[in-house]
Every structure is written in C-alpha cells, then in structure tokens.
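Peer 1: Pasting the structures in now, so scroll down.
Throughout, read-outs are computed from the coordinates displayed, never taken from laboratory work. The shown structure was predicted, so the numbers you read here are calculated from the model rather than taken from an experiment. Cβ atoms are built from the backbone, for glycine too; each structure is taken alone.
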Structure P
C-alpha cells in the first residue's frame, strides 16, 4: 500500500488539528472504516498512522 508524501502530510495535518480540537481524538463509528478506530471526525484509521510509525515515519515527515 503506497501513499504520496502530500497525502501523508495532509493526514498528519488533519490528525494534529483533530487532537487539538477534540477532547476524544480517537473514535469508533459503526459503518465508518469498518468500525476501526479512527481519528475523530475523519476517516483516518489509527492502524494506518501506526503503520507509518512502524515504517520509520516521524511526526515531522
């Protein structure tokens, strides 16, 4: 699975804003992304961000 650097930067930006603006930054919503845990008010699954970290991505990248 590949993602462009631009898409990765956008996902990180959305995550950052979500965490700053939400008391509960992680949510599970039935019917959204198969019920997987996502960044609140987005369709960015937590597992995706974890996989980036495992692949060596940093917050800055």
Structure Q
C-alpha cells in the first residue's frame, strides 16, 4: 500500500510487478498527470494498481 506516490514512497514498486498495489484513486490520478514524481515508477511493465476510494480522507 502506498499512502502517496512521491518517489521516496513508491521507488520499490517496480519490484512488485504483477502484484496488486493499493493506492488512493485520487493519488494515482494525480501522479499520472505528470510533474509529480518519477513517471517510470508509476506506469511500469506489470503495474497492477488496486484503486481505493477513501471518503473524507485527507493526506
């Protein structure tokens, strides 16, 4: 589970290729807009995100 997708929190995600990675839907959308983190750490071969909708959550 990633609380957010800055490179210091998601840098090891490519090692989890093919495994579900839990992340807030809003956080994943933000990271995919660009200029947020290292793009290759978000959409890498085998990336399998399970998006969570957290109502009322503030990060």
Structure R
C-alpha cells in the first residue's frame, strides 16, 4: 500500500492564472533555476510526473 494520498491540487496549492514572463526580459530567464513547464513541454509527454521543461525562470 502506498503512503501517497490522492488529493485535488486546489487542496494543497493556490491556483492562479497568469502568462508567460516576457522573453524580452533576459533577467527572467538567465541563470534561472525554476523549471518553466509549458504546454509545449507536455506535448507528447506520457509520464506521470514532469520536473524539467525547455526553459527555467528566475
């Protein structure tokens, strides 16, 4: 038996809408260490979890 609980994301996090940070602002992406997951990263992705995308943000 697994120790993991199935929960709605809204039960453990606050869901907010937003947009992609401006690519023209290099400071948002240069030396970033936070994975920025986009629909493009998910296209054709068939695993259960994703931890890396094409880009990182700061």
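Peer 1: When distance in nm of label points 7 Å out along Cα→Cβ at positions 15 and 31 is computed for each of P, Q, R, which one produces 3.6? Kindly include the intermediate steps, with their values, before the conclusion.
Peer 2: Values: P: 2.7; Q: 1.6; R: 3.6.
Only one of P, Q, R returns 3.6 for distance in nm of label points 7 Å out along Cα→Cβ at positions 15 and 31, namely R.
Peer 1: Okay, moving on. Work out percent of Cα pairs over 19 Å apart for each of structures P, Q, R, then name the structure with the largest result. Provide the component values of the computation, followed by the final result.
Peer 2: Details: P: 29; Q: 19; R: 49.
With respect to percent of Cα pairs over 19 Å apart, the highest-scoring structure among P, Q, R is R.
Peer 1: Work out the source of 23 here, i.e. which of P, Q, R gives that when relative contact order in percent (Cα under 8 Å, 6 or more apart) is computed.
Peer 2: Working: P: 23; Q: 43; R: 35.
Matching structure: P.
Peer 1: helix-only ellipticity at 222 nm (-39500 (n - 2.57) for each DSSP H run of 4 or more, over all residues; to 500) computed as -13500: which structure among P, Q, R?
Peer 2: Clearly, the read-out refers to P.
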